[in-house]
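Just so it is clear, none of the values below were taken in a lab; they were calculated from the coordinates. The shown structure was predicted, so the numbers you read here are calculated from the model rather than taken from an experiment. Cβ atoms are built from the backbone, for glycine too; each structure is taken alone.
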Structure 1
Amino acid sequence: MARLRYLTESDLEPADQELLARKLNLYRILAHSPDATRSLRTPALYIRHHSTLDPRLRELAIVQVGFVSKIAYEYAHHIEIGREFGVTDDDLRAIALESAGTPSGLPALDRAILSAARELAAQPALSEETFAILRAALSDAHVVDLVMAIGLYCGVVRILGALQIELEPEYAALLVKFPLPT
């Protein structure tokens with residue numbers, strides 16, 4: 001059960017009701033602090049709509065963050081979003097394999113993206129090996145955008161976990177098909 005009450009548009013001032021344009025539990029909790037919600041949306045909107053980093057790679061990283069953090073909300077939502085950008089069922093199964101240290105057959109860049117997400121979810125640094133692969137395959141701007149995306153979503157999973165924001169029921173089937181680690 002969420003630690004704060006889920007808000008509805010009627011709970012908000014008229015100028016803040018747009019924050020609930022998407023009826024997601026995350027926004028229904030974050031709306032308790034409208035200005036903070038707007039501040040969080042700014043980097044998220046940049047990452048989603050303005051970064052030129054390959055969106056499939058971005059989503060692989062975000063799904064990996066959700067997987068290793070065991071935050072069902074983040075994981076399931078970004079499985080769905082990732083599919084819009086070319087993340088396949090095989091990619092999703094590879095995330096579980098790579099997380100367990102089992103070879104997945106993914107290309108080196110994809111593996112490095114997943115490794116970067118796991119490393120930054122665990123500590124505030126990247127290994128030299130992971131960084132070297134990213135640096136060789138991505139532009140400087142894309143390295144920065146990737147690290148920003150991973151960092152942002154490492155923060156989002158902490159918000160979700162701290163406030164115990166519940167996954168909407170329509171996403172539950174994704175957790176059956178692609179279970180989180182136990």
Structure 2
Amino acid sequence: MNEPLFRRLRPLVESIASAIEPLLDRPYALCGHSIGGLTAFELGRCLSARGAPRPGHLFVAASPPPHAICSLEPLSYLDDGALLQEVDRRYGGIPEEVLTDPELQELFLPPLRADLEMIENYEHHEAPELDCPVSAFAGLQDEQLPPHLLLEWRRYTSGLFIPRVLPGGHFILRESRRLLLDAMIEDLEDTFG
């Protein structure tokens with residue numbers, strides 16, 4: 001709560017890389033949901049560029065592939081009420097308490113707005129793909145990530161690509177939690193033995 005918010009992805013990724021690099025003396029995987037998927041992907045590229053041990057697997061869920069980020073309509077400029085309504089309309093998942101409680105909105109809106117700015121200011125650069133397996137997940141009812149777009153994650157790895165569509169919308173982490181975790185465990189066992 002007291003840490004400054006990141007509004008650009010590159011400084012966030014660099015900060016995470018610096019924090020975890022000393023811990024990468026064993027096999028590891030990266031995982032991210034929504035904005036976190038893009039963050040995990042860019043973190044994998046950053047670590048590779050630094051010469052750090054590379055991830056053994058990348059998991060992305062409810063996350064458009066990097067080249068599709070720029071096609072998302074900006075939201076961060078909206079006033080607070082309109083922002084909450086539009087994010088809830090597009091993605092769902094905003095608790096009713098946040099939608100109706102001004103005090104909760106004061107806590108919720110600054111990080112939400114910063115995350116949206118991070119995505120809206122993201123500049124995709126073609127760079128070497130990852131060489132690890134990538135498992136990409138989407139919710140069947142997630143209108144922001146149709147299955148054909150999910151399949152475009154394939155171009156970001158020279159390794160195995162595993163797409164899966166699960167029941168639910170954008171928040172498949174909640175709606176299909178068991179299916180998602182079982183698939184991740186299966187993929188990790190295949191990757192790390």
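Computed over structures 1, 2, mean count of other Cβ atoms within 10 Å over residues 63-70 reaches its largest value in 1.
With FRET efficiency 1/(1 + (r/R0)^6) of positions 111 and 127 (r between Cβ atoms, R0 = 25 Å, to 0.05) coming out at 1.00, pick the structure among 1, 2 it was computed from. The value was obtained from structure 1. Computing distance in nm of label points 7 Å out along Cα→Cβ at positions 15 and 95 across structures 1, 2 gives 3.8 for structure 1. When relative contact order in percent (Cα under 8 Å, 6 or more apart) is computed for each of 1, 2, the one that comes out at 30 is 1.
When distance in nm of label points 7 Å out along Cα→Cβ at positions 7 and 79 is calculated, the result is 2.1; to which of the structures 1, 2 does this value belong? Can you show the working numbers first?
Working: 1: 3.0; 2: 2.1.
This value belongs to structure 2.
One of 1, 2 was used to compute helix-only ellipticity at 222 nm (-39500 (n - 2.57) for each DSSP H run of 4 or more, over all residues; to 500), and the answer was -14000. Which one was it?
The value was obtained from structure 2.
The maximum of distance in nm of label points 7 Å out along Cα→Cβ at positions 47 and 135 over structures 1, 2, that is, the highest value, falls on 1.
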